Structure I
Amino acid sequence: MTHLDLRATTPLAETGLVDVAPTHGDLGVSNARLLVPRKPGESIVLHRMQQRGPGRMPPLASAVPDKAAIDVLTTWIKTLRASKAR
């Protein structure tokens, strides 16, 4: 089980999100990680926001993907500095 600390005061490197392998499936994404700086296509968090059905994020009260939120997250991931060579 992945331990995530997503409080606003937690530095990104300490959240348990960056360059961490997913524990609930990779959705068919090669080299998937929960969040990969500069690589939204490998970031499972983003893929889960884009899909519907089992494994979607958020899991409740979401009938359609939130395009504005997906665009913001995609842009943010693209601007993150890489934490290590991949």
Structure II
Amino acid sequence: MDYLEIMLLAILVICGIFTCATKNLMASLIIFMAYSIIMSVIWALLQAPDLAVTEAAVGAGISGILMFVTLRRLRDIRDAGGKQTDEELS
């Protein structure tokens, strides 16, 4: 096994652990996207370009965008809910 492959596998494991361990959703999302990009590089090194492109497009691309939009909407809902409660108290 090459040093590059060992390093990528170690980073992959570290990203997986930090994604599960972090309590900040935005940080977890960014680490998850890094995990997907590293996984696509590993698929490319294993000479599976179809899986590499799919992992990059779906794992890091589409899933990342959908999760960003979801986090944004959750924050907007939470902010709107907080503002309504403040107005109701006044």
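Computed from the coordinates by the stated procedures, all read-outs in this text should not be read as laboratory data. This structure is a prediction, so every number in the text was calculated from the model and none was measured. Cβ atoms are built from the backbone, for glycine too; each structure is taken alone.
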If helix-only ellipticity at 222 nm (-39500 (n - 2.57) for each DSSP H run of 4 or more, over all residues; to 500) comes out at -7000 when worked out from the coordinates, which of I, II was used? I
When mean count of other Cβ atoms within 10 Å over residues 28-35 is computed for each of I, II, which one produces 15.4? I
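Of the structures labelled I, II, which one yields 10.8 when mean count of other Cβ atoms within 10 Å over residues 20-27 is computed from its coordinates?
II
Once distance in nm of label points 7 Å out along Cα→Cβ at positions 4 and 36 is calculated for all of I, II, which comes out largest? Don't skip to the end; give the middle numbers.
Details: I: 1.8; II: 2.4.
Going through I, II one by one, distance in nm of label points 7 Å out along Cα→Cβ at positions 4 and 36 peaks for structure II.
With Rg and Dmax of the Cα atoms in Å derived from the coordinates and found to be 18.2, 66, which of I, II does the value describe?
Numbers: I: 12.6, 37; II: 18.2, 66.
Source structure for this number: II.
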